[in-house]
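> Next up: the structures, one after another.
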Structure P
Amino acid sequence: MKFVIFGATVLITALASAAEARNHLHIVSSPGDFVFTSKVAESFAREYRQPTPVVRRTGSRTTVRKFCAGIGVDHPDIVSLPRPMQQAEIDECRRNGVKRITQIKVGYEAIVLARQRGAFRFDVNKAHLFKALAKEVPVDGRMVSNPYRKWSDIDPLLPPIPIRVIGPRSDSEIRHAFVKLVMVEACRTVPELAALDAPLRDKVCTTFRDDGAFRAVARTYRDTARFLERDSARIAIMPYSVYEEWDEALTTVRVDSVAPTPATVARSEYPIVCPFFVYVKTQHYDRVPGLLEFVVEYTSDRAWGPDGYLIDDGLIPMTERDRRWHRANAIGFTPMPQ
């Protein structure tokens with residue numbers, strides 16, 4: 001009888017362990033880099049004869065919350081983001097027992113200001129863009145509804161053409177990145193805004209005008225490119241990867257006198273750039289098979305190198321020196337400071 005009970009106990013334990021086990025990687029990804037991570041997942045499965053990882057696409061905040069929720073096979077192994085994790089998110093991970101995370105920078109995406117090719121070319125800076133797009137701006141020491149109708153109203157060195165900008169919807173990763181990298185950064189240089197209370201300042205810095213000078217286009221970027229082809233004054237905010245598809249018909253506005261190119265982006269010369277990151281829960285190394293092999297695949301030159309398959313989907317590669325450093329950091333599962 002004792003042997004029967006012991007055997008049953010062993011069987012139950014084995015079944016429980018099998019139920020808890022997972023033979024595939026679970027990855028959560030923000031929309032901005034979903035295409036990159038999915039492509040790596042497919043190549044990893046093919047090259048290493050592993051089950052294809054499950055890659056779930058969610059908003060970046062939800063993505064990080066899922067990743068940081070805990071340790072074990074019920075929680076994701078990897079998260080990919082078009083930005084670095086914030087300290088508050090790292091703290092949340094730590095509170096939930098996620099204490100060893102490896103950060104891997106995998107490349108870049110630039111945000112460009114595209115125009116009809118052949119249109120009059122001009123340069124802008126971030127302050128120009130804030131004044132052109134914000135709902136309220138300071139004039140003579142007071143916050144007023146945006147009075148600027150032409151670019152030359154902002155700066156006489158800019159052309160006397162109407163301000164007509166189209167951009168992504170408020171819930172898109174590109175819009176969030178543009179607000180952070182352009183609108184908020186420009187706000188920091190405006191003395192009148194420094195005197196505002198923080199909540200009001202944040203609202204002013206992130207609210208776009210709604211008088212027709214800026215329009216959020218809830219269509220595809222293909223439609224956006226067609227808008228530009230019909231209107232030489234219009235400017236569109238779009239990812240560099242989309243602009244590349246239409247570069248025969250479009251050109252870009254230089255920002256801080258720098259044109260967006262793979263070289264200026266990789267050298268951090270062009271000022272509106274989103275770096276892409278992958279974060280690996282290294283505490284899952286001995287819980288789920290394939291974690292190291294997936295990292296090796298993502299950081300291989302056939303994936304993220306200048307001629308890699310991710311470049312075809314719009315990833316702008318890092319310099320060779322940066323790729324070597326981040327590959328070594330990744331393969332060694334170097335933990336990020338917490």
Structure Q
Amino acid sequence: MNSPDHEFQPAPLLSHYHAQTLLASIGPRRFFVRQRARKMLADSRATILHCDDDVRLSGAYSASVNRDNKSLVILLHGWEGGIDSSYLLSAGARLYAEGHSIFRLNFRDHGDSQHLNKELFHSVRIKEIIDAVAIIAEKYPHHNICLAGFSLGGNFTLRIASRANQAGIQLDCASAICPLISPYRTTFDIEEGLWVYHHYFMRRWKKSLTKKMAIFPEYDYADALKASKRLSELNEYFVPNHTSFKSSKEYLDAYAINNDTLTTIDMRAHLLIANDDPIVQTRWFEELNQVENVDVTVTAYGGHCGFIKDWAFNSYADDWLIEKFAFAVLD
């Protein structure tokens with residue numbers, strides 16, 4: 001693992017990892033981010049992607065301010081986030097201002113898209129995201145196409161990057177911010193960590209599942225939602241009943257990032273992680289071998305997907321993405 005990069009130094013009172021993590025998605029940052037994203041949002045066009053096996057995924061495309069089709073960045077949000085999550089809007093707005101076109105993609109059942117598909121979301125559904133990236137690349141052709149994801153989106157980004165060549169997808173660069181590495185152990189870390197994170201994910205997941213059940217009343221898991229008090233309990237019910245996996249551990253391990261994932265990435269790839277991340281802990285990254293074509297930036301601060309620099313709630317992660325994708329608007 002690389003030694004910490006000390007370039008990122010948050011403003012006074014913003015260095016604590018809980019402040020960084022919470023401000024990534026909630027609180028006053030939402031107002032500042034939406035103000036900065038006004039131009040990109042005004043130029044966004046909502047779309048439905050029709051993938052294989054009748055899967056439909058939603059997203060939004062913003063053509064570059066230069067309309068030169070040099071660079072397209074596809075952005076993937078985290079679990080129970082969406083294309084309007086603050087961290088995704090922040091990154092999208094900054095990249096858009098630099099001249100990149102932006103496509104923000106919702107996972108199944110995220111971003112109020114529960115009605116588009118009957119089957120429930122789960123994180124091993126990688127094929128439909130690969131299909132979506134292929135459709136985006138074909139529908140919006142650009143000289144360079146880059147992919148970036150946060151947290152679970154970072155996990156998807158690395159898995160897609162490892163399979164893009166085999167799938168025949170144009171993908172020139174991939175960047176992952178605080179990517180989920182070991183879902184099984186991170187589930188335990190969330191349950192044993194600060195209660196607010198476990199409460200947040202439980203509330204968001206239950207809300208999504210309740211909405212899904214209202215749209216498709218044939219689902220009969222209301223009692224399981226009510227009885228489950230922990231993420232592991234929900235997994236123990238939903239995995240054997242709504243996936244092809246027999247146990248929650250088998251399911252969670254099925255989308256873990258391992259050394260094989262990294263060694264099969266054959267493009268420019270970058271990881272940004274924080275030593276103080278309270279959700280995806282650095283020790284899970286340290287178990288992975290370093291790979292020549294995957295570079296890792298480690299910061300001392302940043303929390304989980306925060307990297308908040310100042311009281312205007314600007315993010316070092318956005319600066320980092322601009323640097324990693326600069327080639328795409330210059331080529």
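> For structures P, Q, calculate FRET efficiency 1/(1 + (r/R0)^6) of positions 96 and 208 (r between Cβ atoms, R0 = 30 Å, to 0.05) and state which one comes out highest.
Result for FRET efficiency 1/(1 + (r/R0)^6) of positions 96 and 208 (r between Cβ atoms, R0 = 30 Å, to 0.05) over P, Q: largest is Q.
> Sticking with this one: State the single structure among P, Q that was used to calculate P(r) over Cα pairs in 20 Å bins from 0, in percent, giving 28, 49, 19, 4, 1.
The structure behind it is P.
> With helix-only ellipticity at 222 nm (-39500 (n - 2.57) for each DSSP H run of 4 or more, over all residues; to 500) coming out at -10500, pick the structure among P, Q it was computed from.
Values: P: -10500; Q: -12500.
Computing helix-only ellipticity at 222 nm (-39500 (n - 2.57) for each DSSP H run of 4 or more, over all residues; to 500) on every structure in P, Q gives -10500 only for P.
> Supply the structure label, taken from P, Q, corresponding to distance in nm of label points 7 Å out along Cα→Cβ at positions 40 and 152 with the calculated value 2.1.
Of the options listed, only Q reproduces it.
> If distance in nm of label points 7 Å out along Cα→Cβ at positions 72 and 128 is computed to be 2.1, which of P, Q is the source?
That value comes from structure Q.
Every number in this text was worked out from the coordinates using simple rules, so none of it is lab data. Remember, predicted model here, so these are calculated numbers, not experimental data. Cβ atoms are built from the backbone, for glycine too; each structure is taken alone.
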